[in-house]
Structure I
């Protein structure tokens, strides 16, 4: 990857995250447990997927986009809480990626991702992301019930991650099949 593509990764990753954040709000806002805990959260799948594939550059796109969506959707929140929540959104997938690559020999291209690896990765990411987010929000007085909010956020992150990563896996396989067919 050349240096010129890194800013493009940050911008495109951020734009995709914002778009899926808005779509998730449109589709699932009536299913929210609370302002900071969703039963299904599709953007979590993009967070992990983009960080698995693009590493730090994907994480930066997520950080910037998450801060922007936080400031836009929670205008009455204090900037420190919203900015740190944005940092958590981008950095926890990096931590999950490191754990899964080291512990499970995870293929970050997602081409040879097994169902077992996908579920382990999604689970580790969901638990880390939900716990760290809810710890921060509890510390800042933004979560009323840490345990129930963490449980719901973990489930929402897990479901969103599974849905998005499986969709990405099938899209990659489909496009790879199209390319193979056209070269035959």
Structure II
């Protein structure tokens, strides 16, 4: 990720700017970072995963899914970010009472990795998210090849990793009642030949 503006902004200044901005930006400890645009693969993967979640949660009203436009506040790191998909158990906890665009309590975060931001999402963004008490599971979906990493919290500061890369493999989320095959997740996604 490239920092375009070098001056320091308060969280309040960021939120004011974000409310009128044409494009989304993340806030990382005083810096405003413009977000890269999405691709058709990115969009297909979010849609495919989101569709499976909505079907699975139709009978489980305790879960709610937010896709792309709802911000996440990570107070210990002074970060506002936009995960691709967040799953909440129970009621959403809003960062400020009068705002419904920023939440504090995702149980699962799903990121669709792009070539330009994949390293950041897998490293720093994941580490920042680990400071959220409700956060229990992270799914990282590669968009140029069939590959998914699933991290599940097993203890304080300890996460287990499962990797998936075959059509018939099922990603079984550990903290919510859902399974999705890689074939369904990658439906209509154009993969790289490399």
Structure III
């Protein structure tokens, strides 16, 4: 049985993972949401204006009243540089899928790994999730490296699983981690 807590603030050495607020729109637009390099392998297109991001954030902020919503802004040095969230939660089977995106200027600095490890620890230890899954576009192996660094296990490939925002389809690589593997990796540390 899951014990939903909602999107609580989580902190790491470099990052604050917190709920989005409406005033994050400009930072979000500047740092990642308008960048084709960031959205290339995602289902959503780059935003064309800050007002569209404000509309999106208004909807998201309204969802925070639900304790089963987990959608964090990744903040570093007072800038919103990305997001990380659960995409789907299955209460019956105590599992979920996570997804993330990060501004191009922040790639290859261990930030996504740091954020994902923190979110997985929260979901396993506070919410009671049994299994966390993540998928990435086969043409985006850097995302797969993040999952590997987080000690997630390769499960396989889903053929033509994603439809990108440009209408093309791509294969999806699947990884997962179990709560018992989280405890095992904590003991090894």
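Here is how the numbers come out for the structure above:
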item	result
Identity of the structure behind 12.2, 34 (criterion: Rg and Dmax of the Cα atoms in Å, for residues 17-80 alone, calculated), options I, II, III	I
When relative contact order in percent (Cα under 8 Å, 6 or more apart) is computed for each of I, II, III, the largest belongs to	I
Identity of the structure behind -8000 (criterion: helix-only ellipticity at 222 nm (-39500 (n - 2.57) for each DSSP H run of 4 or more, over all residues; to 500), calculated), options I, II, III	III
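Every read-out reported here was derived from the displayed coordinates using simple, explicitly stated rules and does not represent laboratory data. Computed from a predicted model, the values in this text were never measured in an experiment.
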